[in-house]
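Every number in this text was worked out from the coordinates using simple rules, so none of it is lab data. These figures come from a predicted structure and were not determined experimentally. Cβ atoms are built from the backbone, for glycine too; each structure is taken alone.
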Structure P
Amino acid sequence: MAFERGGRLNSRANRSSGHESFGLSPKNLRTLRALKTPAKIQKFIDALTYQYADTALSPRRVLRERKGHCLEGALLAAAALRVNGHPPLLMDLEAVRDDDHVVALYRERGLWGGIAKSNYAGLRFRAPIYRTLRELALSYFEHYYNLRGERTLRAYAGPVNLERLDSRHWMTAEEDVWCVPEMLIQARHYALLPDPVARALPRLDRRSFEAGMHGSVKH
């Protein structure tokens, strides 16, 4: 399904999701259905407190606790897209000497865009201008680095459809939904660059490094 011009969901998508609660409370449904565009979803997850934690909170818990890291932000974004008529799709970005990153996917007029929560300024929203997931993944490359300034992004996987985990209640579980990262890890990943190229990559310059850390939360 596609967004109409201006980013709002089309009426067909709204009709298809209008009577489905996905196990969410009326209050949570109202909150997510009010996020009718990818930009509104991104703004909402940006406002969540970024947390460093070994957790995998469901969207219901994120809505209650108003905090989360990249996986939890992507899960909430996928839930918001879903209640507004879109499939809940994720893309896993795989790194070396660094954490992986998770992006919620959406499409507009056949082109891919992304929604994500990150402590790095450049690893968040992407407008729907990418013809393939590889193009979308590569758009994160220059912004994906560790604290040593090494460019660390190497591969991507997706789209991973969370509907496959509905029986595990990924949208509403009170316990951590570790089934989601497990599925992302098991998904087929595609390399973004050859190993010889990766080994020769220069480190990020200081100015770019500091720009990407703007607004970050200290560990």
Structure Q
Amino acid sequence: MKTIASEVLDYIKTKPFLMSALSQGIINLTSLAREIQPDIEKSLKKSAKSGAIVMALKRISDNQEFLSTHKIVRVLKNLGDITVRSSLADYCFKITDTLLLSQAKFLDQIKSEPNAFYTSSRGVAECNIIVSQNLIDTVDTIFQSEFCLDKEVNLSAITVKLPTDNVQIPGIYYFIFQRLSWEGVNIKEVISTSNEFTILMDENSVNVAFEVIKNLKLL
């Protein structure tokens, strides 16, 4: 049986930004109730009093599921080093039977170059390789027989070290990427390990992205 409380909860769950704002207590519940009342009534197929919707919103904002934002903030206050790299190139190759051999040859070639930057992510059908621009000629030579789906240069990356307990708190990445989205930062690539992640973007976005991530420690 549908109830006002269940319909309001289902509605809020489809609005991630609204969910986050509720957990922070920065929304006027009465105004929000009036705004969403037509949608709630449409789902219920009957009228719903604004006051009942307000009470449902109040219970949601007090619910531990939504207050998990505060746990996320505690983790973000303990962010580790933030490393910025510029002048990067991003290659996207189709996965073939020879791609791993080409990667092995490439790694062997650059093992004696301490200033070289290299990272990679592999999907089902394609593999991305990100390198510092001083390695572009090396990649172009070694991977010349591979099928390159895309290549972008003049990119920057930010690598962030996370506290080890980040894997126990849901929503860490959403919380970070939400704020980057609010500031208009277009993320081209994300590569992560258990306790750090690297985001790739155009060089003209890196200063804004760095400020956003740095300020997460001050929440």
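Annotations
- Each of structures P, Q was scored by distance in nm of label points 7 Å out along Cα→Cβ at positions 72 and 184; the highest score is held by Q.
- Which of P, Q yields -8500 [helix-only ellipticity at 222 nm (-39500 (n - 2.57) for each DSSP H run of 4 or more, over all residues; to 500), calculated]: P
- The greatest value of distance in nm of label points 7 Å out along Cα→Cβ at positions 80 and 168 among structures P, Q is that of P.
- Kirkwood radius over Cα pairs in Å - highest-scoring structure of P, Q: Q
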